[in-house]
Every structure is written in structure tokens, then in C-alpha cells.
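Below you'll find the structures, each written out as C-alpha cells.
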Structure P
Amino acid sequence: MFMDRHAPATGATAVGIVADGGFKVLLGAAFALGAAPLSRPLGVPLWLLVVSGAALLAGGAAELRYARVRPARAYVRLMIGYDTGWALATLVGVLVAARGGTAGGEVWIGYQAIAPLLFAALLASAAPARPTPSTAS
């Protein structure tokens, strides 16, 4: 698949970007609103879940805000990096918990408190998309 490095997202890529941002917003709301019942089973302090929820809300909102004005290529690269980090944080968290450690949840939730804000900052600093002849109106 050829992707013009400066073109805005269209079609399935645009749907994927909106779905990714929407998922972050929903997960952030769940973490923030459900912090009290979630903190114990995840083994994390209440404040960390609230901070993580706020970061996910902000990151998801930024992703939705920039969906039409940032290049699709920048989004795809950032999403690959974010999701790779998420998978690694999940693996580390599971391994820590499997070995009897108590910081597995903190690793996982901690990643989600930092990564969305970094994602949003990098997305905000990306050059604006330039319309292609097929997307210009």
C-alpha cells in the first residue's frame, strides 16, 4: 500500500485513526470513573488510575482532533510505536506479576499515563497534512 507521506487519512485509515482515538477516550473514562473498583485488582494506587485515565482522555481527544489535519503516515507510525510500547508494557507487567512481584499493574497503568501524552505531543508537532488532488475541495 502506497501512502503519500503528506496526505491526510482517508478511507479505512481514517476509520482506524478515529477508532483508535475513540478507544483511548473510552478507556480513559473507564479508568477515571472506575478508579476505585479497579485499583485493588490491578494493584495500583487510586491516583495512578485517575492520572492514567486523564492522560488517555487527553491523548484520545488529541488523536480525534488532528485526524483530518495531520498526515496519515505520521499517525500510522505513531500508532505502531504506541501499540508496540503497550504490548511490551503488558508483557513486562504480566511477567512481573507471574514472578510474584507487585509492580506489574503499575508498569502497565504507568505506561498508559505517559504514552498517550507523548503520542499527543508528537502528533501536535507533526507537519500539517497537505491535501492531495483527490482530497482537495
Structure Q
Amino acid sequence: MGPVVESLLQGVPVLLLHLGVAIAVLVAALAIYIAITPHKEIALIRAGNAAAAVLLGGTALSLAIPLAFCLAGAVNAWDILLWGLLTLTVQVITATIIDLVVLPNLPRRIARGDMAAAALLTGVKLSMAALLAAAVAV
């Protein structure tokens, strides 16, 4: 039992560091996303806009999925930080392309509560997250 406890005591600080970095990257990524989107998702959600809630929830998940795969294979905290920034950048570019090409006037549609637009963008973000997660895990 001694080696198990010793291993646990040595591993817990690393676990807490890696988890802390991953949570910090996720929170920072969400804050950046919220700051750069033209529609004010938090205000819309507080007003009961389900489309904004679906989109923000999907965005959070789409950022967390590749980050979770990175966390699972991370050698150190720098891995998590750098790959987290990369996946955030790819997700923002993906959302911008969808906004400009597939769903024009997306911010206005979300503000109106257009669930179809929110569901499509959320699906695309989650699809991209799955691909990014697989790429990060390689």
C-alpha cells in the first residue's frame, strides 16, 4: 500500500496543475469568444434566449473536447496551454467561416432566437472539436 500512496501523493500536484491550466485555458477561451462575438450572449441568455444558450453551451463543449484530449496526453502544462490556444484559434476561424459563408447575419439571427442557426453552428463546432481532438491526440 505504501507505493500506491506515495504515487498518489506525487501525482496529485501534477493533476491539479494540469487541470488548473486546462480550466484556465477554457475560461480564457470562453471569455475571448464572448468578447469577440458581436451578439451579447450572456445578456441574451439572461433574457431567456434559448438560441444563445445553445450556442454558448455548444461553444464551451467544442472548446473543452480538444482540450480534454490534449490534457489526457499532455507531457506538461505548456502542452495544454499551447494546444489550447491553437484549438481556440481553429474554433474561432471555423465560426467566422460559418458566419460569413453559410449563415449570413448570424449575430442577428441568434439575437432573434433562431434555434436553427444556433443548432447548425453548434453542430459544426462540435464536429470540428471532434476532429481537432483526434488530431491533438495523435
Of the structures P, Q, the one that 2.3 was derived from, the read-out being distance in nm of label points 7 Å out along Cα→Cβ at positions 88 and 120: P
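Given a value of -25000 for helix-only ellipticity at 222 nm (-39500 (n - 2.57) for each DSSP H run of 4 or more, over all residues; to 500), point me to the structure among P, Q it was derived from.
Numbers: P: -25000; Q: -28500.
Derived from P, not from the others.
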Hey, log10 I(q)/I(0) by the Debye sum over Cα atoms at q = 0.14, 0.22 Å⁻¹, for residues 24-79 alone derived from one of P, Q reads -0.44, -0.75; which structure? P
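By the measure FRET efficiency 1/(1 + (r/R0)^6) of positions 32 and 128 (r between Cβ atoms, R0 = 35 Å, to 0.05), tell me the structure among P, Q with the highest figure.
Working: P: 0.70; Q: 1.00.
Largest one: structure Q.
Only the coordinates and a few stated rules stand behind these numbers; no lab work does. Fair warning: this is a prediction, and the values are worked out from it, not measured in the lab. Cβ atoms are built from the backbone, for glycine too; each structure is taken alone.
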